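Please go over the structures that come below.
Please treat every number below as a calculation from the coordinates, not as lab data. Keep in mind the model is a prediction, meaning the values are calculated, not measured.
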Structure P
Amino acid sequence: MTGKRRVAVVFGGRSAEHEISVLSARSVIDALDPERYDVVAIGVTKEGRWRLMPAGPPALAAGEAALPGVEPAAGAEIALDQDPGSQAIVAADGARTSIDVVFPVMHGPYGEDGSIQGLFEMAGVPYVGSGVLGSAVGMDKAVQKVLFEAAGIPVVPHEVVHEREWEEDPEAVEARAQHLGYPMFAKPAALGSSIGIRKVDGPDELRAALEDAFRYGRKAVLERSMDRARELEVSVLGNDDPVASVAGEIVPRGHDFYDYEAKYLDEHGAELVIPADVPGEVLEELQRMAVAAFRAIDACGMGRMDFFLLDEDRLFLNEVNTIPGFTSISMYPRLWDASGLPYPQLVDRLIELAIERHESERKKGTAT
């Protein structure tokens, strides 16, 4: 026995956010202290096959515009042992590797939406982040807004549009959305990384924007544009007693909004200001609302809360992310670093929280 914890870092997946997941996983693995952890890198291909990748996820090569992914032949095919409590991965030849905890770094559907969390629950494996419910609600921008409003948290004015109603009566949808005004934003209800989001400057652009959003799911969200607002983010960490970080501000440069290109492809696409220059009372309210939102969706482990600040003191919660971007330059770890918790210690703490939650549930008979 080495006394080390064996951490399975799972990344990639079937989502349109596959490549972002790979970048995040590379950073997580690099932060894990080899004196304390043995890392098992598991890449999930875009077809959904699990591959053991001893060298870990590929890094973004200097000067390359295309983001790295998990190739179909990236490594030996493996599976998670479904015998509850076995806590092992199994290779095609029957070889078994025990694991102590899973760190899923999978953004979007099939990784952040409760799907893989349900798999871990059935297998009785501790895992980092929110459970099935918190993950599912955190992924669905339409459902989470209902819970936020019920908790008294202001949200951006919006309309939820189902693909079927759009196909049957687009004029009715257009009429219902009129109160949002133009410009507005159209986005998939269950996706992140600004994929599928379009700014709609007028009625003639609404059809194309919604049809683009429906490429990623059967439900879309239309939101009022908050052009005059500042975009602020707060990180939350914990289980039953979550705490909030300092706030950061996103200032897009050369882009209409903080889109996919500004986030990942254009190194000058946005300025991240940490800590954000806001009055003390605004910061306190941001932190209070962030923790309230975290609890409203039954999240645990980690979460990043995105806000708009309008007219100096009017705050609106935009959305939550239960598996936020986790590269070393992503907002979630940077906010904790500015709050006094460096990236390696943040990863340590998330693993401790995963095991703590699993042990608590096991004692209550809800986990193996």
Structure Q
Amino acid sequence: MSRTVQAERSDADTVIEVRDTSVTFDMDRGKSRVLDSVNLDVRRGEILGVIGESGAGKSMFASALIDAVVDPGVLNGDITYYPADEEPVDVLELDDEGVRQLRWRDISFVFQGALSSWNPTMTFEAHFKETIRAHDVSMEEGMKRGRELLRELYLDPDRVLDSYPHELSGGMKQRMLIALSLVLDPEVLVLDEPTAALDLLMQRSIITLLGDLQEEYDLTMVFVTHDLELLADLADRLAVMYAFEFVEVGTPRELILDSKHPYTRSLINSTPNLDTPIDKMHTIPGESPDPVETLQGCSYHPRCQLADDLCETSDPPLEDVGEGHRAACHYWEDVDEEIPLSIEGGAEP
């Protein structure tokens, strides 16, 4: 299904503009749509959190931003990158050399599960030099920046650069990966579940460090995670994905305390937190739609307690429900009464 979206207005604050972008895979039983005509603007200098349960399409959206959807996936739509002082770049029209230059130098990426991607036979210094050399950047300047980044991440450059991957802990390797992703001074950093393999304390440490780096280097970040609570204090905006499309976009405060989409509310009510009694927490019944057998109408209607005939036949647009706050629900004005939030301090209906 393809959602009709009230597109955001592009302006000088937009660094990446995504329009009508889809990813499909041809399968024996039909075409699998794993990103469904999404529209979103990433604003320059913000930290945008992309939230949703496993299989919602978050990682596919992140990969699409740098034209990194793997074969046999087919990426269609319009993705435009707006460098600060240069002409706009049509990402999906770049040739191989153009894509190579875009990645790492303009938009860098920390892939999910990348902790295991280090070459065990190479020192970290060799990894850094390989990346710098591949993009024709001054080795002296590149390594100088790399050492500065490592110090910002509370790592001793002399020690860690001489180390091999097996000699560092998971948290240290993750910080090395973040430093490597920023060594070419990109404008945008995309992170796909960068803390998933770490313990809770290390997750919080990495989140704090990312916030510091964003301010220090004036970065734009797109942070993909299934953990809503993880980004509550870091992100400037949150974009919630369900069934391969965005269903709600707003500030963390708006989404956590005054969300307007039934899925967002159910997601919050199912998220463990210290302020909510266990008897007020509920799982979301049912399961996500099949990417091949797409549903007519709203993709969430089989699991939604507000769904009626209209929801089964008409796909709601992602529309304004407040200043800078958008949701895709026919009955967003009724959610306060019908699906109360369990978290303490929720907005009054």
Structure R
Amino acid sequence: MEEWQNHRKILHIDMDAFYAAVEQRDHPVLLGKPVIVGGKPNSRGVVSAASYEARKFGIHSAMPMTEAFRRCPQAAFLPVNMQKYQEASDQIHEIFLSYTPLVEPLSLDEAFLDVTRSTALFGFAQDIAVLIKQRIRQELGLTASVGLAPNKFLAKIASDLQKPDGFVVVPPDKVQEFLDPLAVERVWGVGIKTAEQLHELRVKTVKDLRALDESALSKRFGVMGKQLYELARGIDNRSVETDRMAKSVGRETTFPSDIADVDVLEKELLKLAVDVGRRLRKHALRAKTITLKARYPDFRTLSRSSTLPQATDLDDLIYHEACTLLRGLSMNQPLRLIGITLNNLTDQTEQLTLFDESQKDMGNLTKVIDQVNTKYGKNSITRARLL
């Protein structure tokens, strides 16, 4: 353990097929069988999660449900139960926090933990990782894959190498030995286009990437060149951010049948605007950029954004900006999906009591409903249909 003394000890913990695993846990009859979470097989939605048994059929997240059914009709198709997954996630994070306060959640099912100072209480970092894995299995009936390394980049890669239920340790003196054989696509920031450019340079592995000097990489890839140079050497000095602010708030809906009527689409946008506005206020955030997402029947997807002079959390402003963006789209085809995402988030500058917050929610909702009813006719939409 001498090699760890002067280095950070970072864990990346990633739950295995999280949504599907929760469903298998709660329905033992599904254990060992392909499970697909996302809705009915004939629905127009996409796969949210697939068990490892389902992945053997080539099924992955974001795949259309109809394609998932074509590949594996014998699978169990289940709706998304976000409340249940959130509860499981909260329990998992309670386990994390019992070992270190330095936890950076990335999503419901993964997080970084800095356990450098926890070793004085709980022993070696490897022991802490094993304890966390054991508690998740014993207390929640789920499995997690863990990577332990001197930084976040290495820990993230390590956690993905032996899924499911894996545990990979990257000691500081073995970093290059660990990285060199890996495909260059494993490096953060290397997507399809960057990988194609690297392949043109005969770079297939991290070792190949390490053979290029920084100036050559910077000349070819700009600012990203320096990042590639450092990551190929396992350099990543980012800290675990315990107060990590959400980067975006969004919601989208896939329609049972394609919709071309702009009036109907605007009513759908109202529901989405009310939901994302409420979520902003719940987390004391405001947004400056509003993005409309639209998907056509052929799965072609467009997004249009508008940046406001000042950040907002008001439903009516979000709604009207989204409607303006919608009217700017070419409506020569109906839409199968529509969504609103809020970016450029900032903390609220005012503190609201729970009573103030409730009043603000209702005031925003009433105002928008009145505007919609004025435009589309009395009782076109009601609070009861939104709450």
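Out of P, Q, R, which structure matches 1.08 when Cα Rg over 2.2 N^0.38 Å, for residues 24-135 alone is calculated? Before the final figure, lay out the partial values.
Numbers: P: 1.08; Q: 1.22; R: 1.33.
Value 1.08 for Cα Rg over 2.2 N^0.38 Å, for residues 24-135 alone corresponds to P out of P, Q, R.
Right, another one. Given a value of 11.6, 35 for Rg and Dmax of the Cα atoms in Å, for residues 120-175 alone, point me to the structure among P, Q, R it was derived from. Display every interim value, and only then the final one.
Working: P: 16.4, 49; Q: 11.0, 31; R: 11.6, 35.
Value 11.6, 35 for Rg and Dmax of the Cα atoms in Å, for residues 120-175 alone corresponds to R out of P, Q, R.
So if we calculate relative contact order in percent (Cα under 8 Å, 6 or more apart) for every structure here (P, Q, R), which label has the highest result? All intermediate terms of the calculation are to be shown ahead of the outcome.
Working: P: 17; Q: 20; R: 13.
Between P, Q, R, the highest calculated value is found for Q.
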